[in-house]
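Below, each structure is written out as structure tokens.
Each reported figure results from applying straightforward, stated rules to the coordinates on display, with no laboratory input. Keep in mind the model is a prediction, meaning the values are calculated, not measured.
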Structure P
Amino acid sequence: MKPLIIKEMNGDDQPRQKLQTLGPSYLSDAELLAIILRTGNRKLSAIGLAQHVLNSCGGSISVLARRSIGDLTAIEGIGPAKAIEIKASLELGKRKMAENNLLTEVITSSKDAYWAIATNLMDLTYEEFWVILCNRAHKVMDKVCISSGGMHGTVVDLKVLMKTIIQSNAVAVVIAHNHPSGNRSPSEEDRALTRKIKESCRLMDIQLLDHIIVAGHSYTSFMDEGWL
């Protein structure tokens, strides 16, 4: 009996065979997601269900990554088990990206600073404020979340921030926070806080390298804009 070619196979088996034969880079987003989902439902094949999920997110993997378990289970055909599988697979991808960044995390530009913190902030639906702690060579020693808030802001305690920096023995830092709205522009509060942090760092002989505002897959750099 001759082996079935991919297009002759059962719909739910096609993406798996295609990946095995050609490699994952040849699969569409829907085909990759179909492998994670494994099965469809009474109305849709696994590929059909995967496409339905992507369509609900405007075809964007980034939007899908921001969906909560509750958001995903609200999609017809996605139960808790499939929602958890989707979240787990996306988290693995994000951790792989973070692991790659750790191999060469030296801050030499705003792009370096963005990629050092992007995986921590890009998919959040609420604001967080982080500090990237660096040694004299601007190698990243650690990254610490200072505060977490709501959709429209988070309160940063300057004393907590400076204590974190001093106890780490960092000599250079990058501060960063996200705008879940996708707006990259700093607010007046962002500017005022940056001025206070810059002055506090100056008094402690600590170099403030940059303030990065993460807006999904884009960012604004205070250093690049001449605001530091």
Structure Q
Amino acid sequence: MSQTSHKILNTLRQMIVSGELPPGMKLAEIPTAEMLGVSRTPIRSALATLAQEGLLERIHQRGFHVRHISKEELVGAVEVRSVLEGLAARQAVESGLSAAVLDQLQACLDQGDQLFVKGHITEEDIAHYHDINKRFHATIIAASGNPAIEPALARNEHLPFASPNAIRFDRHALDREYQRFAYAHQQHHTVVDAMRRGQGARAEALMREHAHVTIRYVDVDDLTHLPDTVN
């Protein structure tokens, strides 16, 4: 995904989560493109991605509308993800980690370190980290050797913020966002350390905790515009 496309995706995601685009609001390609001052192509991709993430619902062929999402639904989806990714980390250790897998994970750590060492982040950094994060999670899932985990995660990713790719970034709070992403990256380090040491149970617990950082990205307790139950 290009940096421009990632920026548009994050902007729309943040507008939905903040309530600026309220539940039930219709989003179509042309008016959304005009609202953001961009072409239709990245909007088309962003709307499809947000629908896959569970933040939008398609209205037949007439576009999308913002879903009504409950706090319980969001938290539950992340909990399911945490169990599946924790299982993947433990089984990857139990299956025996190859040198190639460890090299791939270390490359993700090294590239993330380069982003955060300067003490601040930009939107371009987050677009890069999005790709690093995606590779990190995918590597662990593949290393598990469990063919049921990936399709189970794919089904779960249709729920709000259940995917590690559904990263929300607030460009108006860069210092806070730096702390959040740097912390998440340090969690990557601790997961890999446990895996290198052959500590499957510890890797599982750390990966489960890591999944719950998503809730911190969304500030679920502050989402007063979300209903208590799904409408």
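Using volume of the Cα convex hull per residue in Å³, single out the structure from P, Q with the greatest value.
Details: P: 141; Q: 122.
Checked P, Q; max of volume of the Cα convex hull per residue in Å³ sits with P.
Looking at structures P, Q, which one was mean projected area of the Cα convex hull in nm², for residues 142-197 alone calculated from, given that it came out as 4.2?
Working: P: 4.2; Q: 5.1.
Value 4.2 for mean projected area of the Cα convex hull in nm², for residues 142-197 alone corresponds to P out of P, Q.
Could you figure out which one of P, Q the value -21500 for helix-only ellipticity at 222 nm (-39500 (n - 2.57) for each DSSP H run of 4 or more, over all residues; to 500) was computed from? Provide the component values of the computation, followed by the final result.
Values: P: -13500; Q: -21500.
Derived from Q, not from the others.
For the read-out Cα extents along the principal axes in Å, for residues 30-133 alone, a value of 49, 34, 24 was computed from one structure; give its label from P, Q.
Working: P: 53, 25, 22; Q: 49, 34, 24.
This value belongs to structure Q.
Which one of P, Q has relative contact order in percent (Cα under 8 Å, 6 or more apart), as calculated from the coordinates, equal to 31? Write down the numbers at each step before the final one.
Details: P: 14; Q: 31.
Corresponding structure: Q.
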